[in-house]
1. Relative contact order in percent (Cα under 8 Å, 6 or more apart) was computed and gave 26; which structure, P, Q, did it come from?
2. Comparing structures P, Q by percent of Cα pairs over 32 Å apart, which one has the largest value?
3. Suppose distance in nm of label points 7 Å out along Cα→Cβ at positions 4 and 76 works out to 2.1; of P, Q, which structure was it derived from?
4. Quick check: 13.7, 39 is what I get for Rg and Dmax of the Cα atoms in Å, for residues 36-123 alone, calculated from one of P, Q. Which structure matches?
5. Say we calculate Cα Rg over 2.2 N^0.38 Å, for residues 164-219 alone for every structure; which of P, Q gives the highest result?
6. When distance in nm of label points 7 Å out along Cα→Cβ at positions 12 and 60 is calculated, the result is 2.9; to which of the structures P, Q does this value belong?
Structure P
Amino acid sequence: MNSSKVLFVLTSQDQLGSTGHHTGAYLSEITHPYEELKNAGYEIDMVSPHGGQVPLDGVKMDDPVNAIWMNDNDFNFKIENTLTPDQVHPDDYAGVFFVGGHGAMFDLPENSDIQKITARIYENDGVVGAVCHGPAGLVNVRLSDGSYLVAGHEIACFSNEEERAVGWETAVPFLLAAMLEKRGARHTASPNFSPHVVKSGRLVTGQNPASASGVGKAMGEVLGFVSEGRALPEQNWCEWHERRT
């Protein structure tokens, strides 16, 4: 694949189930990978199930990366005018990245149009990335042979323990790590809220907001291997403080 574009997938969901709490796309999980991939030379487009302005969560302006990009006109235009899935041409992209935030648990798993886009990019030798709750967008992605994209891959996501720690284990429609394992992935995790990034072939995932920069950097590395036609390392690249399954 000869492309310098990456597609960011963001949630359109602004309510955390029936809890009455606001949710959305978690800002640092947009800005930190965005910065890493922009610095690596990639152009970024953004898509959401409904298109247009996406709801944001975790808008912390004491995060210097958030502050930089929230004051960038082009970035703001993109998050306020996301594409709809029918406006996306998958063959234009070298990779696709799923942003987290609890909202992703509600609208991304059942969006067949985004699933088809993702499968197409992956089967075009593209790179797929996701962080925190972003892998919720991957749980129902099937490849052309009918297999789940995540099957057989080592994967990181917001862990069951972290979901219980924040008190939303009964608010979300399913526990993400458990669902990914049901789809044939092998879930690994670091201690709660510490960085954990996993490369598994052309799939790059991270556990939580602390992993967002690492996922962006790792995606850039894998995209570089693919664009240069180099074989990916046989061993998964991982970053964690303590491994546990």
Structure Q
Amino acid sequence: MIRLEDVSRSYAIGGGSIAALASVTEHVRTGEYVAIMGPSGSGKSTLLNVIGCLDRPTTGRYWLDGREVGGLSEDELTLVRRHTIGFIFQFFHLVPRLSALENVELPMVFADVARGERRSRAADALAAVGLADRVTHRPDQLSGGERQRVAIARATIMRPQLLLADEPTGNLDSVSGAQVLEMLDRLHAGGLTLLVVTHDPQVARRAQRTLVMADGHVVRRLTSEQMRGAAPSWGTAASS
């Protein structure tokens, strides 16, 4: 589903440039569950943003579901983000003045889905994440775990093929974090391709494989068995 060939991303800073990604080549199959780990500044979130069509590579080529992303217009990228990709973030990114139901409805508003269908689908999505009794609550009336569950319902309401999660449990207590991870497991079991950025080896161990990043490079590729055996080191040895 995802194919990156020699992808780099640099940013101009103070008359020079900084490479956030450096010659990343990777293939993620449809239905795969991949974790991305590494220290701060290693390029994890930049890689996720490129894959999610929120940013474009400086050099290299990227195919998503058989389409080369570099050749798409901004309008076409918007449609890809709307219909193909779901996003979950550490800080939820819910609209404070809107209820849980209205937050989940938002992607459908932009897609011009009829109001009655929006309401029905959003209510069903919230029930699926255990929040049928919280549909009228605003984000400030919800716990952190409940807010992340609203975010998951919103991320999946357009029935995407690919779900990207950036530190989805980073702002949660252990119980809420475990509930969110179980939901992600179920979504993956239902056929979603899932990429999760995390600093936590316990989260990464749930994935089928893990990419370890340092200085913009993928420096190690670990199977689920290797991850269960020991936490990865953040060295800069050549990838295997």
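1. Q
2. Details: P: 10; Q: 21.
Structure Q gives the largest value of percent of Cα pairs over 32 Å apart among P, Q.
3. Q
4. Details: P: 13.7, 39; Q: 15.8, 45.
Computing Rg and Dmax of the Cα atoms in Å, for residues 36-123 alone on every structure in P, Q gives 13.7, 39 only for P.
5. P
6. Structure P accounts for this read-out.
Just so you know, all these numbers are worked out from the coordinates, no wet-lab data involved. Since we're looking at a predicted model, the values are computed, not measured. Cβ atoms are built from the backbone, for glycine too; each structure is taken alone.
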